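Take a look at the structures below.
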Structure I
Amino acid sequence: MSSDSPGAFVISLDFELHWGMRDMYTSNSELAGELVESRSVVGELARLFADRAIRATWATVGMLFASSREELEPFMPAIRPLYEQPELDPYTEDIGTDEQSDPLHLAGSLVRLIASTPGQEVGSHTFSHFYCLEAGQDERALRADLAAAKSIAGATGIDLTSLVLPRNQWNPHYLRAVADSGFDCYRGPQRSWGHTPRTTGSTGKLRRAARLADTYMGVRPPPTTAWEDVAEDAGMCNVPASAFLRPYDPRLGVLSGVQERRLRAGLTDAARRSRIFHLWWHPHNFARNRAENFSRLERLLDEFALLQASEGLCTLSMQDVSKRARNRI
C-alpha cells in the first residue's frame, strides 16, 4: 500500500429537502412530513460523524443557505434555465418568510450547523437543483447558477470547491464551466450501465432494475476508484460514486443484509488495494425507519474502524481527495 495514498472511505450527502423532489411531490404531500423530519436527521448525522471522526461532504442546494426569503432574494440569478418541462423550474416555487414558516425550502441554520461540525465539508448541489441534461437549460444558465451558489455560500464564509450535480446528471460538455466557476472536484456517476446519466423520466424500467440488482444481488463489490484516475482535464478531479446507501426497507427482509455485505466488501476492496470507496445518500433517506437506518450506518462505521486499524483505510471528504490527487501530479 502506498504511504501517500492509502485506501479512502468517502461519504457525500445530497442535502436538498423539497428542492430535489418538487417535480414529483408538492410541499403539501405526505412526503413533506418526512422532509421536515429529515431536518433533525441532519443534526444527528453530523453528531455521529463528529463522534466517529468521520469526514464527509454535504452537497447542499444553494437556496438552503438562506434562513429567510429576504436573505435569499439578492442571490437569485438573472439568467435562469428555461426547462421544457415547467415542473422542473424551481423559481416558480412559493417560498415562506423564514425557516419556521417554510422548513422545506430554507435551512440556513442547518448549513451553519454542518459547517461548524469538525470534519464536515459543505459542498454544492448547485444553487437551484440545476438539471444539466434537461431540455431548455444551457451552459450560460449553469454558469449563472453556480455563480449564485458560490455567492450565497461566500456570504456565510464558506468557499465551495466540491460539486454534486442533481440526479447525477453529469454533462462532460460542462467541465470547463464547472472549473471556471471555482470548483475543483465533482462526484461522477457510478461506473456501471445502470447508472449512466439520463434525463428525468428516461431511466426506464430496465435501468432501474439494473440499479436494484446492483444493490442487492451484485456478485462483485461495488466499484472503487484508483487514485491515478481521479485527476481529469481542466484541473478538475472526479471522485465517482461507488454505491448509493439505499434506505432500510422492512419489506426486503434478508436483502437488506445483502446490501450491507456488499458495502463492507467495497470498503475492504478500497482498503486492501489502496483505492477510493465513495458512498452517498440523502439525509431524508433516514427519516423513515430511522433507528434501523442509523443502526446499519453504525455497523458500517464499525467496519471502517476495523479496516482503519488493520489496513490504514482513512476517512476523507471530496475536497480532501481532490487535494491529495492534485499533490500526486
Structure II
Amino acid sequence: MYNEQSKEWRRNTPPPAPKNPLIDKFRKMADALTDKIEDMRAPMTQNSTPKREAQRQSKLADANHLERTQTALRALAHELEAWGCVPLELAGLTSKKAIHDLLYTRFVNRGHYNHVDTGEYTNTTPAGLAIHALIAGDNEEQKARQEKERIEATVRQLAGEIDGFYPTPDNIIERMIGGIPSGADVLEPSAGAGNICDMLPDAKLTLCEANYTLRELLESKGYTIAEYDFLDYEGTHDYIVMNPPFERGQDMQHIQHAYNCLNEGGRLVSVVSAGILNGRGDKFRAWLDDVGGWYEELPAESFKESGTNVSTCLVTIDK
C-alpha cells in the first residue's frame, strides 16, 4: 500500500545506480564466441598426417585461448553486476582484444610439427596476473580438457612413429570388456597408450608395456607399469584384455603366454592378426581349440581410425 510512510522512504532513499553497460557488452561478446569455439574443435575429417595433426592442434589451442577469453568476459560481467566494479588492475579493460591479449599461454617445441601448450600464462603484468586469478577457478575444467587433448594428440603422433602401435578403437574395446565387473582384477599385457585401461576406471589394473615413450605416457596418466617385457611377467589374474604386437607372430606368442597368466575361471580376450586364419596360424588354432577358446573375424577396416587396414580377429578364452 502506497502511503505517507512509503513516500518518506522514497524521499530519503537514493535511486539505484544505473546498470553498467559493460555488463551486457561483455556477455554479448562472450556469447558470440561460442559457435566459433565449437567450429574450431570440430573433428578432423581428413586422414591424419603429421602436418594435418599439427594444424588441428593449432586450431585447438586457438579454441582454448578463445574459451579463456570467453570465461574472462563473463567473469568481468559478473564482477560488475555483483559488486559494481572489477579489480583495479582490470578497470580499463573494455574490449575483447585487450582481454584476449592478456591470456596467451606458452608453447614448447617437442619436435617437427609438435608444439605443446604448457598452460603457463605469458603475460605477467598486474593486469595479466589479475585476470588469471579472476578465472582460475573456472579454468580447471578447461585445463582438464586441454590435458585430454594433449594426450590424444600425442597418441595420434606416436601411432605414426612407433612400429606396430595401433591403439584399440573404443567400439572394439567395448566388445572386449563386456561382462567385466567393477573392481575386477585385470591385466593389460601391452598397455600402449592406455586406451583399454581408460575404459576400466574401476578395475584393479596391472599393466605391462615394452616401449619407453608409451610407458612415459601411461605414467603421465597416473598408471604404474608392472613389467616392461610381458613375456617376463609371471603374475596371474582373473581377466586379461589385450591388443598385442602383430609382428613376426608375436600376437600368438603373447596370447599363449597370457593364458598361463590367467586364473582358473578367468577370461582372456585379445585382438589378433587375421594371420591366424592361414597356414602360419595352424598350430595356434589347434592350441586354441585344445584350451576351449574361439575366435571371430572383426569387420574390415576395424582399425582404420588407428592408421591401419590390417585384418583382425578377436580371440576369447574362458579357462
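Things to note:
- Taking relative contact order in percent (Cα under 8 Å, 6 or more apart) as the measure, the highest value among I, II is held by I.
- Which entry (I, II) yields the derived value 49 for percent of Cα pairs over 31 Å apart: II
All of the numbers you see were taken from the coordinates with simple rules; none came from a lab. Predicted model, so just to flag it, every value in this text is computed and none were measured.
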